[in-house]
Structure I
Amino acid sequence: MPKQPSPELYEVLAALGDPVRLDIVRQLAERGEVPCRGFGLELAKSTLSHHFKVLREAGLVGARSEGTSLMNYLERDGIERRFPGLLIGVLGAKPRRRRG
């Protein structure tokens with residue numbers, strides 16, 4: 001199987017630009033490994049799967065099987081090697097409040 005090219009910065013930023021995906025990344029940074037349904041998100045399974053796919057393709061999230069669960073984890077070391085300080089900058093920023 002050929003190795004996939006490493007994601008570019010714009011792909012990582014696009015993945016983090018979605019509020020749901022940013023929430024997933026923040027939860028993984030705080031909690032460590034989390035099963036797919038352990039994020040407290042009320043989304044359809046297909047929608048959640050899409051978000052995880054985007055995060056995996058951007059190199060932000062990895063997953064491993066544990067019994068019948070898929071455990072997700074933040075690919076912190078890989079992102080830090082490719083884009084030093086990015087996660088600290090993104091995760092250190094406070095979430096913006098929605099107007100309304």
Structure II
Amino acid sequence: MASSKEYLYFILEQLSELDGITYRAMMGEYIIYYRGKIVGGIYDDRLLVKPVKSAISLMPNATYELPYEGAKEMLLVDNVDSKEFLTKLFDAMYDELPAPKKNR
């Protein structure tokens with residue numbers, strides 16, 4: 001099931017206090033970038049983020065879910081209604097995220 005544009009726009013609005021939030025549509029889902037680094041994505045109308053230490057510490061009870069068959073597990077963000085929490089989460093995760101790969 002593809003994610004809805006309405007859910008994408010809701011998440012983008014929740015992250016609107018952060019500079020550098022972008023996204024890319026990918027096979028009916030959306031990859032979310034923060035200042036050029038992949039933070040996670042929207043899969044089946046769920047916000048999933050990479051399981052880096054800061055995300056795990058901010059969401060110790062988060063469930064691990066597969067974004068799609070064959071992918072690595074990611075953390076499900078339950079608290080998407082809190083702009084403050086999402087801003088804190090993305091800021092905390094930024095330094096732990098891998099740098100974007102350079103295209104040849």
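Quick one: Rg/Rh (Cα atoms, Kirkwood Rh) came out at 0.96 when computed from one of I, II, so which one is it? This value belongs to structure I. When distance in nm of label points 7 Å out along Cα→Cβ at positions 48 and 64 is computed across structures I, II, the figure 1.2 traces back to II.
Quick check on the output: -14000 is helix-only ellipticity at 222 nm (-39500 (n - 2.57) for each DSSP H run of 4 or more, over all residues; to 500), derived from one of I, II. Which one produced it? It must be structure I, since only it matches. Going by distance in nm of label points 7 Å out along Cα→Cβ at positions 8 and 56, which of structures I, II comes out largest? When distance in nm of label points 7 Å out along Cα→Cβ at positions 8 and 56 is computed for each of I, II, structure II gives the biggest number.
Structures compared: I, II; top value of mean count of other Cβ atoms within 10 Å over residues 24-31, i.e. the largest, recorded for I.
Quick note: the coordinates plus some simple rules give every number you see, no bench work behind them. All figures in this text were calculated on a predicted structure; none of them were measured in a lab. Cβ atoms are built from the backbone, for glycine too; each structure is taken alone.
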